[in-house]
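**Student:** Next up: the structures, one after another.
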Structure I
Amino acid sequence: MKLLDQISKYIKPDAVTEDFFRNETQTRIFAKGELLSHQNTHNRNVYYMENGLARTYYFEKGKDITTNFYSEGKSFGSIDTIFNNVPSIYNIETLEESTVTFCDYKKLEELCSVSLTSANFSRFLLGNLMAQMSKRISSLQHMTAKEKYAQLLEENPNIILRAPLGMIASYLGISQETLSRIRSEI
């Protein structure tokens, strides 16, 4: 199981943790364009991308705005629902056929209450997610369009080849025309 292999890079899973990931998670292949989570719903699943690509997006003034991409090895979910128990404003959509492992967050919380190893790993993951969100907010507020594109190339070069340019432009907070101009300059 790829997820357990990934976790083993950071912690030595105890027997309870290994049992949980073998018995309480599901792995499924989703078709390109399939929605894993719909806006205005309470989806408390957490996902791990084994293979493929997905994005989170919302609608604003008739346009869909991409907020994040998730490729191999990334964890994701409807954070607003998971932590605030409100209907999500986001959709999560596969951009390629994707193999995804997932489980209900409530079950993951239960695991953390009986396994110190899992609780520590959960804190580690949440810390990384917070750091990523902080970096994303900072880039949107303080970087030029060219700097944001360069950062995306550095951190996720495969996204440029795998996601439509319109989605990449909305993720960067720029128009598709601006993205085309930047790409021609680099």
Structure II
Amino acid sequence: METSGGIQASLAGRYATALFGLARDEMKIDAVTRSLDSLDRALTESTDFAALVSSPMVGRADAAKAIAALVPTLSIDPTTANFLNVLSKNGRLGELKSVIRVVRQLAAGHRGETTAEVTSARALDDQQVAALKSNLKTRLGRDVAIDARVDPSLLGGIVVRLGSQMIDASIKTKLNTLANAMKG
């Protein structure tokens, strides 16, 4: 029996695979990933949009109307707009963040890139992302796409995950290591 986390992951994976397959077949991977980047920024920057996507109190019809109204504002391409309509009508807008992450990984794989999950205490600016990509490309010998997240509990520094490999240079981990060393 699958746990609810496993079901959610597989559900998001199915939706993401369907969207990516459609984007690939229509040769619109770049347009779809740009639209998903715009949606991801909106989820991060707008508490109203994040609430619309995650709230079980918003009905499917109301969610579909709200999404349709936001599509032009966020410059969403038609393929992604149709996909959002399907998500809202199926009551699956809560899966959007996971779908975005999986589509980014699929697109990176399609382009021959590796995806690095990067968590930092505050949002990285474009210059920091470019420097990180350059350093990781030098280390791995191929292009790297960055899936950036913010976790203020890190206090500072950065955590980079590349598949099963993890580089943890966060202040939180350093403080925990120091506290353990002082105890023992």
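Read-outs: derived from the displayed coordinates by stated rules, not from any lab. It should be emphasised that the depicted structure is a prediction, and the values quoted were computed from it without experimental measurement. Cβ atoms are built from the backbone, for glycine too; each structure is taken alone.
**Student:** Determine which structure produced the value -20500 for helix-only ellipticity at 222 nm (-39500 (n - 2.57) for each DSSP H run of 4 or more, over all residues; to 500), calculated from the coordinates; the candidates are I, II. Display every interim value, and only then the final one.
**Tutor:** On the way: I: -15000; II: -20500.
The read-out comes from structure II.
**Student:** While we're here: Computing mean count of other Cβ atoms within 10 Å over residues 88-95 for each of I, II, which one ends up highest? Can you show the working numbers first?
**Tutor:** Working: I: 21.5; II: 17.5.
Result for mean count of other Cβ atoms within 10 Å over residues 88-95 over I, II: largest is I.
**Student:** Also: Determine which structure produced the value 12.7, 39 for Rg and Dmax of the Cα atoms in Å, for residues 96-175 alone, calculated from the coordinates; the candidates are I, II. Don't skip to the answer; put the middle values down first.
**Tutor:** On the way: I: 16.9, 48; II: 12.7, 39.
Answer for the origin of the read-out: II.
**Student:** Work out which structure the value 3.1 belongs to, where distance in nm of label points 7 Å out along Cα→Cβ at positions 16 and 136 was derived from one of I, II.
**Tutor:** Working: I: 3.1; II: 1.4.
Clearly, the read-out refers to I.
**Student:** Follow-up question, since we're still on this one. If you work out distance in nm of label points 7 Å out along Cα→Cβ at positions 72 and 168 for I, II, which one comes out largest?
**Tutor:** Numbers: I: 1.9; II: 4.9.
When distance in nm of label points 7 Å out along Cα→Cβ at positions 72 and 168 is calculated for I, II, structure II comes out on top.
**Student:** Please state which of the structures I, II yields 1.7 when distance in nm of label points 7 Å out along Cα→Cβ at positions 40 and 160 is computed from it.
**Tutor:** Of the structures listed, the value fits II.
**Student:** If mean count of other Cβ atoms within 10 Å over residues 32-39 is computed to be 20.1, which of I, II is the source? Numbers along the way, then the final one.
**Tutor:** Working: I: 15.8; II: 20.1.
For mean count of other Cβ atoms within 10 Å over residues 32-39, the value 20.1 is produced by structure II.
**Student:** If FRET efficiency 1/(1 + (r/R0)^6) of positions 128 and 144 (r between Cβ atoms, R0 = 30 Å, to 0.05) computes to 0.70, which of I, II did it come from? Intermediate results must be reported in sequence, preceding the final value.
**Tutor:** On the way: I: 0.70; II: 1.00.
Computed on structure I.
**Student:** Identify the structure, out of I, II, from whose coordinates semi-axes √(5λ) of the Cα gyration tensor in Å was calculated to give 31, 18, 16. Kindly include the intermediate steps, with their values, before the conclusion.
**Tutor:** Values: I: 31, 18, 16; II: 31, 21, 16.
Answer by label: I.
**Student:** Here is a further query. Where does the value 19 come from, among I, II, when relative contact order in percent (Cα under 8 Å, 6 or more apart) is the thing being computed?
**Tutor:** Values: I: 24; II: 19.
It traces back to II.
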